[in-house]
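So, here's a batch of structures to check.
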Structure I
Amino acid sequence: MSTYNVAPLSRLIEQFERLPGIGHKSAQRLAYYVLGLSKEEAQSFSDAIMDAHEKIHYCKKCCNLTDQELCPICRNEARDQSIICVVEDPRDVIALERTNEFKATYHVLHGTISPLNGIGPDHLCIKELLARVNSGGVKEVIMATNPTVEGEATAMYISRLLKPLGVKVTRLAYGIPVGGDLEYADEVTLSRAIEGRSEL
């Protein structure tokens, strides 16, 4: 190891390596970058991590991340509260918000049902979603889980729970990406594109 067994540096590299998508070389670069910070900058970096860890929690209503009781979207009275878009991860909310098209609310599951990984329905924020729908005023729930085996299974499971509650359950359309070529699309994507076709 090129850290010459400097224990604090080795520990710092190990911590960076634990981050998703960070290999040993990237972890080394980050560790040396942190070492190059002034004491004030290092303290500010450390404080930001601890501050986020201590203050950020799930929104009481939609389970998105927030530092208050309700997230900014749930607090926004201009949003259509009768429509809920169900996503797997808080990052999905950010992606959908970037479109500036969706003006309703979200519900974050924090994962998908994955028996192989030991993740069942009870590990997700499904009961909170059902409580929202049961409280009244919800007309439509849009399932926006990812088009993976786990995402599809989770969407189907939740839709079966919601149907008896008299709420409309829809699924995000999937298909050919803009700028994509038909010849390179897989069979599942093509069949979804055909199913989700719209009138011109």
Structure II
Amino acid sequence: MQIKKLSVLAKTRYLTLYDAIYTNKKGTEKHWSIASRKNKETLENQYFNNVEDAVDAVVIVGLHRPTKSLVIIKQFRLPVNSYIYELPAGLIDPNETIENTLKRELKEETGLNITEIINDGSHNKLYLSPGMTDESVALVYCLCDGELSQEFLEEDEDITPMLVNKEKAIEILNGNIRLDIKCFLILSTFAQGKLDDKF
């Protein structure tokens, strides 16, 4: 399979929708729609010149050491028109490091402070929905402390930060609530005690 040509279908501030003309394994030419945060030049360099793509965002596995809790958020997401439980996360700004994004986003979304980065995620690039988008994240584990706060949120962010113990994690997992897949997997791992050695 090989992409032959890329055309812009629609463009917004944060996303561009591309039409990719490709040949499948039988040599038949077809079309695929791709949503990306990257501009056309960057994407073409990746597809046609083998330029390595940069990670788009960080997803934070925050472990609140004083309470031995996992940090999660409940956020209103327009595409699902509802609140959904997630891990704190955020886009990496141009020329920003993973570590700087981590500190900025955790503070903004939860009010908490990083005390130690256990794994900065720089060795992994994880794709969120590769059938639709090239968006990738670094999954970062860290220890944090402080008090939860909503005072640093941006105007369009409707977020409630939470510190979740194992009992609450099990309650969320067994409840009839909307969960981001990353949050589901980390909550499951946490509830099984598999993150205890990180505190």
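What follows draws every value from the coordinates through simple rules; no lab data is involved. Remember, predicted model here, so these are calculated numbers, not experimental data. Cβ atoms are built from the backbone, for glycine too; each structure is taken alone.
Using the calculated result -12500 for helix-only ellipticity at 222 nm (-39500 (n - 2.57) for each DSSP H run of 4 or more, over all residues; to 500), pick out the matching structure from I, II.
The read-out was computed on structure I.
Work out the source of 0.99 here, i.e. which of I, II gives that when Rg/Rh (Cα atoms, Kirkwood Rh), for residues 89-176 alone is computed.
It traces back to II.
Once distance in nm of label points 7 Å out along Cα→Cβ at positions 81 and 169 is calculated for every structure in I, II, which label goes with the largest value?
Result for distance in nm of label points 7 Å out along Cα→Cβ at positions 81 and 169 over I, II: largest is II.
For relative contact order in percent (Cα under 8 Å, 6 or more apart), find whichever of I, II sits highest and give me its label.
II
Match the computed value 13.5 of Kirkwood radius over Cα pairs in Å, for residues 113-160 alone to one of the structures I, II, and report its label.
That value comes from structure II.
In terms of mean projected area of the Cα convex hull in nm², which of structures I, II is highest?
Result for mean projected area of the Cα convex hull in nm² over I, II: largest is I.
Taking 4.6 as the value of distance in nm of label points 7 Å out along Cα→Cβ at positions 57 and 185 derived from one of the structures shown (I, II), identify that structure.
I
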